[in-house]
Structure I
Amino acid sequence: MIKVTPTVLSEVLVIEPQVFGDQRGFFLESFNQRAFCEATGLDLAFVQDNHSRSAKNVLRGLHYQLRQAQGKLVRVVQGAIFDVAVDVRLSSPNFGKWVGVELSAENHKQIWVPTGFAHGFIVISDSADVIYKTTDYYAPEHERSVLWNDPAIGIDWPLGENMEPQLSTKDEAGVLLAEAEVFV
């Protein structure tokens, strides 16, 4: 049994698996196709699992693929992140709006980021291991990146005062949403 909660961007879902725990530790079913479909109404095929490890204040994103668009089911198995989805569908009434959710090894929450949304996260613990399933394969030639600090989006990243995140070269070269290729 899983609990599904829509966010302020209703297509983006927070998913909480049932956790069975005692003094020995815990057990949870991190993914069950049938239960996921029944709880979300989404009958999806996941084709790739990814695992990233990042240090504190590493920010990855905001990424999406225009072709071979990927839906992502994201969870954290060590540490904690602030995970963000931004609507990059020009025809959407929520175009440019964002939602952020804390995912951690302790809260076991997952986030469903559908196609048409840019995705990114910042590590808020000393380090974090992030695992995510995708509905299509990684295709670097179709990947796009929107600047993490685009003022038109206005994401309230949990950075300390006067702190800058650690970015990859690719993420430093992201573009403003107003200049980005987006979904129609």
Structure II
Amino acid sequence: MQAAQLAIPDVVLFEPRVFGDDRGFFFESFNQAKFEAAIGRGVNFVQDNHSRSARNVLRGLHYQIQQPQGKLVRVVQGAVFDVAVDLRKSSPTFGQWVGEILSAENKRQLWVPEGFAHGFVVLSETAEFLYKTTDYYAPEHERCLLWSDPSLGIAWPIECEPALSAKDKVGSLLQEAAVYA
């Protein structure tokens, strides 16, 4: 498994070594020791989540202001454009974002550490999205950053208005959002 830091160094893209032939393929999708070596610290995942969404569904940008969650995300069917936004006020990359295409075909995974808002938009007819989290879902602490906040300038690869949940339609602008120290 190869690991590469992105423009925001705490966000890491993992690309597995895939072994395939005419029968199919095999790859190691997670290895705790290799993962921790790549991100430079120990991590304990406590919850796995699986979602399915249709084309142009945009989920996010979500985070928990308390009980922040680090997320290791991947796509097992379809393709998404996945985004992480740094919400750590003390960070030199505060308010900046990185995005990557994750797909069943490329088998890439993205590590989105605690202190980031996270979201994705579905690029294929449907997509199934899996992710591990470092803390449990706590709806009372969940916050949403507005996906289209002009101060973020996220270059979503979409040509029409995305399908959004009610909470995602009314996300906060970065300047008004609760952020991390």
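When distance in nm of label points 7 Å out along Cα→Cβ at positions 12 and 148 is calculated for each of the structures I, II, which structure yields the highest value?
Sorting by distance in nm of label points 7 Å out along Cα→Cβ at positions 12 and 148 in descending order puts II first.
Figure out for me which of the structures I, II the number 0.50 belongs to, where FRET efficiency 1/(1 + (r/R0)^6) of positions 92 and 108 (r between Cβ atoms, R0 = 25 Å, to 0.05) was derived from the coordinates.
The read-out comes from structure II.
A short reminder: the numbers here are calculations on the coordinates, not readings from a lab. None of the values given here were measured: they were computed from a predicted structure. Cβ atoms are built from the backbone, for glycine too; each structure is taken alone.
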